[in-house]
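Bear in mind that the values in this text are calculations on the coordinates, not laboratory data. Remember, it's a predicted structure, so these values are computed and weren't measured experimentally.
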Structure I
């Protein structure tokens with residue numbers, strides 16, 4: 001392949017950045033167009049009042065994800081096991097005391113990334129020329145021309161490319177981008193029915209000045225059928241000098257305001273862990289249904305619906321258009337591992 005070919009990657013999440021990084025290692029340069037004002041996609045680490053790294057997006061991975069682990073090692077980042085030592089809680093009914101259980105130290109634990117998952121995004125971005133990453137650039141149309149592909153932005157601009165790699169969720173691409181000529185009917189029908197992983201999830205984080213739950217012998221792990229919190233885990237940092245809790249809220253809580261959600265979260269934790277839970281240094285939550293993740297209502301009957309579908313792994317527009325979001329991967333689709341697999345597949349095709 002010619003080194004001077006014009007390649008545009010749509011989407012600056014993990015799959016888009018990894019695709020650009022892997023291509024750059026082969027002296028193939030790409031431009032990333034990201035619709036939002038930040039990089040990361042469904043990875044988003046923020047800092048609390050006390051500078052604790054707090055995850056609003058993708059967080060955990062394991063030894064079952066060798067491609068992600070290899071990339072983390074290559075980028076010289078550090079992983080560490082999710083804390084699980086102590087008493088964990090299972091709340092089945094709001095009017096009964098929670099069940100207590102112990103999770104033995106796992107031989108194959110879940111891992112987190114030191115400094116937050118955003119370290120993966122930031123480090124990949126640092127490996128690429130700054131001028132090749134454009135934020136706040138939303139794509140509305142891709143048209144085939146005699147010279148390649150013409151990409152239109154919502155600001156009215158046009159960019160030309162020889163090849164385009166779409167690294168945003170297929171459902172989002174289907175609703176937001178028009179294609180000319182139209183893509184095959186079977187593919188056009190498939191795209192809206194590809195589940196966007198994490199869409200609709202509601203994640204929360206709490207920052208504390210001390211790990212009072214650990215001091216009381218609790219792991220910070222909670223599973224509940226009774227309160228607004230459905231899952232929760234210890235969120236202490238790698239150095240164990242910044243402390244927090246994180247997890248998922250009931251999907252129905254998306255209808256509440258953030259202040260109401262915070263009130264209900266603290267009320268549930270006070271009941272389970274005591275009054276020390278009532279004074280976090282910071283509270284954040286995020287409903288993963290914004291315009292950069294999902295467009296319209298998903299019609300999904302099962303988890304990972306159509307993820308890894310063979311049609312997602314083909315090229316279109318005479319070999320000039322590719323799809324490479326995590327949902328396209330034939331293994332671990334929807335996960336960070338799937339994003340890496342999708343990126344590797346694209347890099348191999350374009351090398």
Structure II
């Protein structure tokens with residue numbers, strides 16, 4: 001069964017791979033830049049072309065250039081609090097019940113504000129949003145490839161202090177094609193020994209070896225993207241046997257050129273062959289999408305059925321960095337509401 005209509009927005013959802021800084025509203029960018037620089041236009045509508053990639057974008061360089069436009073204006077706890085709050089509000093509008101929002105505090109800090117100052121702003125935004133909209137937010141801190149060891153240590157120390165207080169895990173982000181995961185083995189081992197959950201960006205901009213490093217060196221519980229695992233059949237089978245969840249971001253993969261087109265995206269193949277796939281947004285603001293859009297794309301462009309998408313949503317529940325009791329409650333809540341919506345769809349078909 002394929003469902004592409006508005007009812008898709010009503011299904012309860014989980015998003016595990018969502019970047020706060022890539023999910024900013026155009027109106028918010030206009031507000032925070034206004035008066036601080038000469039803007040190329042005088043209204044948010046015209047500003048959109050400087051923030052959103054075009055639908056035919058197929059270049060990582062073009063994709064990242066959108067961040068360069070507004071990124072310097074994110075180095076403020078109040079701005080990050082606002083973005084996080086608004087992201088959760090947008091998520092709630094499409095019935096996302098839980099999502100994990102990630103960012104690299106080392107990239108948002110400044111001479112005026114520390115990594116911790118920025119994190120506190122994000123946590124305030126998440127807490128207010130949960131209170132107002134009912135959507136639960138787990139924060140993931142990104143250690144960033146290509147930055148200094150001191151920055152890694154500060155980020156992991158923050159994760160240790162705030163784990164269970166809004167922070168749910170750490171991530172390794174940045175250019176995997178230039179920076180191996182090997183130097184991060186010790187510090188990620190430290191986080192793991194303290195029970196902090198680990199996900200790693202791998203197998204997106206580089207080859208399957210990046211995923212191997214994430215699994216073997218950093219003991220990643222999940223892989224961000226991971227689409228290059230099909231390059232090595234033996235390793236593909238190993239990921240399948242390990243049941244290592246992949247955080248798949250279809251539109252983002254197309255926009256950055258990680259895959260050439262929606263038709264060539266391996267989501268369907270991975271799912272059919274037994275890989276634990278999940279569907280996520282990545283940078284919903286820059287790509288100008290939401291999770292409902294990605295559910296539609298999975299059916300319309302990737303050859304999957306609604307039942308497959310719903311199954312992957314349960315994979316997301318299973319892979320969430322939540323305590324066991326909260327995870328069970330989330331799964332039961334989503335299963336119950338999903339059954340109700342499926343019954344409604346069946347009833348309307350008769």
Structure III
């Protein structure tokens with residue numbers, strides 16, 4: 001999906017809107033498609049020239065390479081070939097993929113399994129993966145069977161080789177809650193190394209900012225109201241040299257007999273989350289970290305998740321459905337990014 005500027009804002013996905021404003025300096029936007037969505041790189045104080053044309057080609061090459069490595073929707077991707085293999089021997093992969101898996105495993109340990117890239121079989125079972133959608137809830141026996149193949153403890157990464165290894169032949173990894181953030185970080189590093197001082201990188205709603213915007217202010221990012229029927233701004237955060245990610249349950253779901261089933265699967269129960277949190281936004285130094293931790297906090301729910309964020313000094317904000325309103329609950333660390 002490649003969503004361009006409309007009216008006074010640029011709409012991103014999910015949970016993110018970038019507020020537009022009167023510009024004092026020129027701003028160049030480089031866009032393209034990747035990972036089933038779009039990317040945008042905004043360069044403040046820059047006009048189009050030969051260097052930016054080269055940069056655009058380089059960015060496209062980076063995201064194309066990562067997609068070819070990490071997409072479960074591409075049959076010959078590294079991830080798909082590892083998933084298809086039933087071998088429990090070391091499986092040689094690229095340094096990029098091994099590094100991503102190793103980092104994801106660390107976050108799985110940190111979050112007590114609330115984030116788990118081996119949740120893929122359950123994502124597919126519930127109709128939210130490349131196998132296609134389902135029209136009704138999944139039988140408990142089928143969930144229990146798939147749960148036996150899930151668990152980050154069944155996966156090892158040795159990046160000195162680099163290679164991955166599964167201890168269960170049915171193990172299947174799904175990087176959808178990490179790969180876009182990682183791609184943002186990779187593009188961010190390349191743009192910075194290319195000598196640009198003020199820019200914003202976004203892929204599918206995951207962002208990372210550097211410097212200031214075209215008005216010489218921190219980048220203004222609007223958090224979306226979690227309403228599946230419309231798009232509107234809930235609140236604004238100000239970012240400079242920080243990453244941002246939102247995980248929500250309101251865009252990708254199905255309804256059966258009046259009950260909505262979210263695409264966010266709890267790896268420990270094997271079922272979609274059922275608590276009252278509609279979305280979680282995390283601000284961090286890395287987009288990949290923010291992406292993964294936002295997913296983990298949404299799995300934990302508003303009470304356990306906010307407690308976890310406070311204990312670990314994570315800048316996180318929950319939007320929680322109550323009987324008659326939408327309630328905002330934020331960690332103390334999140335206050336630094338909200339306007340006075």
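One of I, II, III was used to compute Rg/Rh (Cα atoms, Kirkwood Rh), for residues 72-143 alone, and the result was 0.98. Which label is that?
II
helix-only ellipticity at 222 nm (-39500 (n - 2.57) for each DSSP H run of 4 or more, over all residues; to 500) was computed and gave -9000; which structure, I, II, III, did it come from? Show your work: numbers first, answer last.
Working: I: -6500; II: -15000; III: -9000.
The value was obtained from structure III.
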